[in-house]
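Some structures are shown below for you to check.
Rule-based calculations on the coordinates, nothing more; no lab input. Small disclaimer: the values here were computed from a predicted structure and weren't measured. Cβ atoms are built from the backbone, for glycine too; each structure is taken alone.
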Structure P
Amino acid sequence: MKILVVGGIHGNEPLGTKLVSRFKADPQKNVGAILANERAVAKNKRFINTDLNRSFPGNIKSLNYEEKRAAELIDICRKYDLVLDFHNTHCPDNDCTFVGENALPSVYSVASWFNLSRVIVANYDCINKYAGNCLSVEVSLTSKRMDAESWYILISELAKKNELPPASNLKRYKFTYRITLEDRDRFNLGRLNLKAFKAIPKELAISLGVDSPAYPIFIADQYTPYNYGGLVNRIIE
């Protein structure tokens, strides 16, 4: 299996950049590694002009750095069987993965093999929407999985496999709603002590115009202080 490890789509999230550095220092067969937003990583900033993960599919002719880089990355992704895109969040107990609506079945198998059972289907512009072979991995900074060396070993092992068993024991969700700072203040959400993937009160879900049960993610994440969080709903199959 030919794998591309992507770090630094958001330049201030450390796990992906550490993992890319590890693979560049000690390359493994069938594994490539790339910093997605080198300029943002160099400045330890989320982005330079525009959020790279909201710039897909990009425009190769754009003068905007992130828009041009997004188009370049999509072209690079096509050369691999699997793309692993690493992210971080300050929100505790938020470990999960993201896929696109047209994700390949093999991407779900990889999530299952990683034992990351919570998979969120992204329906907005991001790398997953335009690269069906991409699995984005979200790891809380306080998680025991915040360990680049462990991921290095795991990915090196994965690259030796030709195929994986079908996905099993996954909980699939769809992204439903971005909780704004106005929502935070209007509903005094701080008093509720919301926790990742723990259902919010039904009355609050109704007030926000989403189906219940709804589950919060990225609550008060310092990487995105312009949002209070997001909501997802389970996909029942």
Structure Q
Amino acid sequence: MRRDHHPYWVEKFAERAYSRLAEHFIHPQFESLGREPRFVGARYLDLRGERLSAGDHFHVYATRELPVSFAVDPFEGGQGRLRFGSHCIVAPGVRIRSAISVEIGDNCMFAESVYITDADWHDHYHRIYPGKRAAVTLHNNVWVGDRVSICKGVTIGENSIIGAASVVTKDVPANAIAVGNPARVITELDAAAHKTSREALFVGGMPYQAFKDEFDRRRLAGNTLLGWARARLWPDTRS
């Protein structure tokens, strides 16, 4: 189908049902979780470990084809930790592994199939779990592109962007765009320029849920249950 034929009321019913499922099965697995989280495709979200936390308006999208996985494997006194700030968004296919510490600031955005790890998990000669470890830190408002890998010991500065398919093995400064394997800075952003972030969706304007409801109402306007069934069972070039 070329467009979404769901009636608006079906969309909202499913949204509320998935939200209740997430409250029961997903929320309790976080050490702490801020206000109004959203887990779309919660059944395709794999959480392992105890020291996992996220701030306000944490949005995660997972699919059957691209599940999302967060794993905290504590060693040496339980140091492993994965912590997200507020207003972060995680796309399908993201995998994050922590043996010591992965700290993610506010307003960070992760495109599909990003991989972040703070350990090698095996050394060249000593091939026993977990290998060498070094904390990973992403400061506020970092944008991580599709299929990026971020390796142990990396710090990425505020407002920086990591281009698609890059492998980040060394620190990236603030206000920079880095690409490649290994990733290198190719340009710098104007540190003084005004920058918007995901926080603008939640602060100072229409509440996010009201904004989304209005967007869905316009997007699905005119859809009917019969039309949805017809498009599913007898699709044609107009679908």
Structure R
Amino acid sequence: MQDVNFSARQIAAMHVEQSTSFYWKLKKRCVGYLINRYASPNGLTLDVGCGTGYVVAGTNLDFKKYTGMDAFAEAEEYLRKNLGLSVQFTTRTLKDLPEGHFDTVLLLDVLEHIQDDSGFLDAVSSVMNKGSRIIISVPAHQWLFSSADVASGHVRRYSVKSFMKLCEKSKFKIIFCSSFLNITLPLLAISRIFLSDERGGQDQHTGTVNHLLKLINPLDFIFFRYIKLPFGGSLVMVLERDS
């Protein structure tokens, strides 16, 4: 993979957070729904920046045809725990992969770590075949950028406008665009703006605020599934390569 603003230490921390965090629980449910709806269940899948594989575990993907890609070899241990010992994993770069090879690409909370996000999307498109789809998630609203983003290695957050503009520059057509963390956005904003500390606001994954946000998760998922709202803490988009 290209150089990303992330570290092996953060992958280990991510693994711990996923067992308790309201955000990871909701992301797994919302993105998992999109994977089951839009990904090719029998095709070849490339999960770029796969991390621990927590989000894709339990979806209808054929994991015999799945390849997890991450810049850090340490991710492989967690990926195999979540998806099975036989799953494929690589630390190779996109330019090392065959062109026009994959039917589905997952790019889940990756672009915000990369300086040249447009160039990275172009590189991703080169390994996809015509008609294949890419599922992307990114954090929303630059005004929410805080020490928690810095600690997570984020370069930026996205607005709907900037996210769509980025995708429209690539060789894709947009077939789905929405957000999640809708109902929880006010509490998320409070936790980022007022409760962030020198630890980068990582207490949002535990404690009282996290517990309250987990209680709202089922309602947030209903909004995500049935009502496409223009605001939320995270943006998701499904693109199809048409050339």
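Which one of P, Q, R has relative contact order in percent (Cα under 8 Å, 6 or more apart), as calculated from the coordinates, equal to 23?
Traced to structure R.
Using FRET efficiency 1/(1 + (r/R0)^6) of positions 19 and 163 (r between Cβ atoms, R0 = 30 Å, to 0.05) as the calculated read-out, with 0.30 as its value, let me know the right label among P, Q, R.
Q
Name the one structure among P, Q, R that helix-only ellipticity at 222 nm (-39500 (n - 2.57) for each DSSP H run of 4 or more, over all residues; to 500) of -5000 was derived from.
Structure Q accounts for this read-out.
From P, Q, R, which structure was FRET efficiency 1/(1 + (r/R0)^6) of positions 11 and 211 (r between Cβ atoms, R0 = 30 Å, to 0.05) = 0.75 calculated on?
The value was obtained from structure R.
Quick check for you: by mean projected area of the Cα convex hull in nm², which of P, Q, R is greatest?
Going through P, Q, R one by one, mean projected area of the Cα convex hull in nm² is largest in Q.
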